[in-house]
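These are the structures, in structure tokens.
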Structure 1
Amino acid sequence: MSNFQDAKTWFKMALSDIKRIISNFKEPDYAACIYRIQFCCEKILKGLILLYGAQFKKIHTPSIIIKTEILATQSKLSKAEKYQLTEIIDDASILEDLSTIPRYGLEENGQFIEPEAIYDKNSVLSILPQLINIIKNLIEILKTKKISMWKQFIEDFENGYKGLQDLVA
């Protein structure tokens, strides 16, 4: 498969996660929502890595690849793209720093604490802006690509962006 086809697949999966984030928030299932926020971010970044012609192996910190393989090596990036990718890296780093806690919880003072006991509505509202900003920058990047296959993705991500913004409004 081509990088574009693979990027398309990652973006489709991210769009599916956006729907789940909104649904989980409304249920409310905040632990699942946090997990999906982190997972959606990871999928968007993996799509971007492929979009820019780079590759990755199994990794849960794709912002590192964007920083080292794209920003540091691709000299033809526009000033706007550099800015957008840097913004994405900064926001993704916050979500990546959650590590495995959204999936598995954590151990504190010899006791296991499940994700459902860690995350609440305020937790979601505190990290959701990072994903919203990642999506906003992704949309701008896709618009600069001027490839017809991205037109529907731009529209779908714009709808997801609006849906997520409604949660924090």
Structure 2
Amino acid sequence: MSLSTERLRLEPTAADDADDLFPVLDDPALGRYTGELPPDDVEALRARLERWERRRSPDGTELWLNWTVRLREDGRAIGALQATAGDRETSIAWTVGTSFQGQGFATEAAGAILAWLRATVGDATIVAWIHPDHVASQGVAHRSGMRPTDRVRDGEVAWEDAPPGL
């Protein structure tokens, strides 16, 4: 499912996106709070994206939804979003390249995904797990309508979706 916002196109991630995403994700600063390392090379990223194209976890218990975030004006890849949907909970995460941060792109993309998920996942809780020191990500979650909870896992706080009107 492709989605559009005022400035962005969110397209289902495919292995062919590796060439465009590698320069964005090849930045150790992106893993400062998540511990995630940049891909070793474009081929390693391509292999990861090929696994994601299956849209299901290897054991079949989770739906893997991944989007490449592109600028509408020129199609340039600037980041990625993911949603991992289980029976009771859907976890979301966003990554925007450092040169594109601070411009509202993560909030715009996360808001589009949240709206789509609200209409799609039924009663499942939508949650983003955010490191307590990751102020920028907390801001994205807050502006997208999420609120922190008292749940903590691996040092990260669960921010849950609070749909408009609640």
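No lab work stands behind these numbers, since they all come straight from the coordinates. A quick note: this is a predicted structure, and the numbers were derived from the prediction, not measured. Cβ atoms are built from the backbone, for glycine too; each structure is taken alone.
General remarks:
- Computed 12.8, 39 for Rg and Dmax of the Cα atoms in Å, for residues 39-78 alone - originating structure among 1, 2: 2
- Test item: mean count of other Cβ atoms within 10 Å over residues 103-110 calculated as 20.2, pick one of 1, 2: 2
- Structure responsible for -8000, with helix-only ellipticity at 222 nm (-39500 (n - 2.57) for each DSSP H run of 4 or more, over all residues; to 500) calculated and labels 1, 2 on offer: 2
- Structure responsible for 50, 32, 30, with Cα extents along the principal axes in Å calculated and labels 1, 2 on offer: 1
- Given 24.5 for mean count of other Cβ atoms within 10 Å over residues 31-38, calculated: source structure among 1, 2: 1
- Structure responsible for 18.4, with mean count of other Cβ atoms within 10 Å over residues 63-70 calculated and labels 1, 2 on offer: 1
- Comparing distance in nm of label points 7 Å out along Cα→Cβ at positions 23 and 71 across structures 1, 2, the highest value is found for 1.
- Between structures 1, 2, the greatest calculated value of relative contact order in percent (Cα under 8 Å, 6 or more apart) is seen in 1.
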